[in-house]
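Next up, some structures in C-alpha cells.
Any read-out appearing in this document is the output of simple, stated calculations on the displayed coordinates, not a laboratory observation. Treat the numbers as computed from the prediction; the structure is a model and nothing was measured. Cβ atoms are built from the backbone, for glycine too; each structure is taken alone.
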Structure 1
Amino acid sequence: MDYQHTLCFAYGNQATATLHATIQAKTRNGAIISGSKGYLVIYHVSEFNRIDVYTNDQEKIQTIQKDPAMTGYEFEFLQLAACLRQGKTSFDEVPPTFTQQVLHVTDRIRQQWQLVYPGEN
C-alpha cells in the first residue's frame, strides 16, 4: 500500500521538487515553495488556510489569509460556474492537457511501485 512516500522531480530548467507524504503520522500538511527571490510557506495545502511570503533573508513581506467564510472547494466551484456562464468546458489556468500530464506522472509512479488498487485490472 502507499502509506508513505517521497517523490523527487527534476525539470529541464534545472528546477527540482521533493514531495514527502504519509498517512502513518500526524504532519503539518504544509508546503514550502522556494524561488530565486524568496519563498512561500503554505499552511494546510489541501485546505489553503494561509500563505506567508518571505524574502531570501527570511523577512516576511506578506500574508495571504483565506476568507473564513470559505470552507472547501469554493474556488473550484466559482471557477466552474464562471466557465459554464461563458460556455467553456475547461478553464485556461488548468487546461485538460495539464490534467493528463498529472495523471501520466501518477500512473508512472504507481507502475514503478507496482501498486495496483483493488478493482483495477
Structure 2
Amino acid sequence: MLLDDFYNIIYLKSVKDQSIEASVKINKTHQIFEGHFPKNPVTPGVVMLQILKNCLEIHLEESLFMQQLSRVKFLTLVDPNFDDILNFNIDISLENEGFKIKNHTSFIDGRSILKCNATFVKYSIH
C-alpha cells in the first residue's frame, strides 16, 4: 500500500450484487499534512482516489491499474481535524478485461466529498 499509516479501514463489505461500502478513518497526524498544508490540513484528492483503488483491490482480490477517470467532482475539502471518517459507496460492473465503477464518497453526516467514474484493469508486469 502506498499510503502507509495514512488511513485504517473501519469496514469494507458487499452490499448488493457488485456494490461495496467502505468506511475509512484518516490519520490526522500523518506526515502528508505537514506539507498539505501546514496548520490547515487538507486531504489530497489524489489520496482519496488511491484509497478508492485500494478498497476496490481488497474487495476484488486483484492488483489494479486505473485506466480511465471521468466525471470527477471534488465537492468538499476534507480537513481531518474536523472530519476524519470517509464513506465510499462503489458500484462495480464488469467491462471487457476490466471493471467500471461509479463512486460516491461522503462524510458520516451524508455530505458529499467526491463523485467519480473510473475504469480499472488488472495490473500485470510484462
One of 1, 2 was used to calculate FRET efficiency 1/(1 + (r/R0)^6) of positions 26 and 106 (r between Cβ atoms, R0 = 25 Å, to 0.05), yielding 0.95; that structure is 2
Comparing 1, 2, where is distance in nm of label points 7 Å out along Cα→Cβ at positions 50 and 98 highest? 1
If distance in nm of label points 7 Å out along Cα→Cβ at positions 18 and 42 is calculated from each of 1, 2, which structure is the one that comes out at 3.6? 2
From the coordinates of one of 1, 2, relative contact order in percent (Cα under 8 Å, 6 or more apart) came out at 12; that one is structure 1
Of structures 1, 2, which gives -4500 when helix-only ellipticity at 222 nm (-39500 (n - 2.57) for each DSSP H run of 4 or more, over all residues; to 500) is computed from the coordinates? 2
Work out which structure the value -0.59, -1.10 belongs to, where log10 I(q)/I(0) by the Debye sum over Cα atoms at q = 0.11, 0.15 Å⁻¹ was derived from one of 1, 2. 1
1, 2: which one has mean count of other Cβ atoms within 10 Å over residues 10-17, as calculated, at 10.8? 2
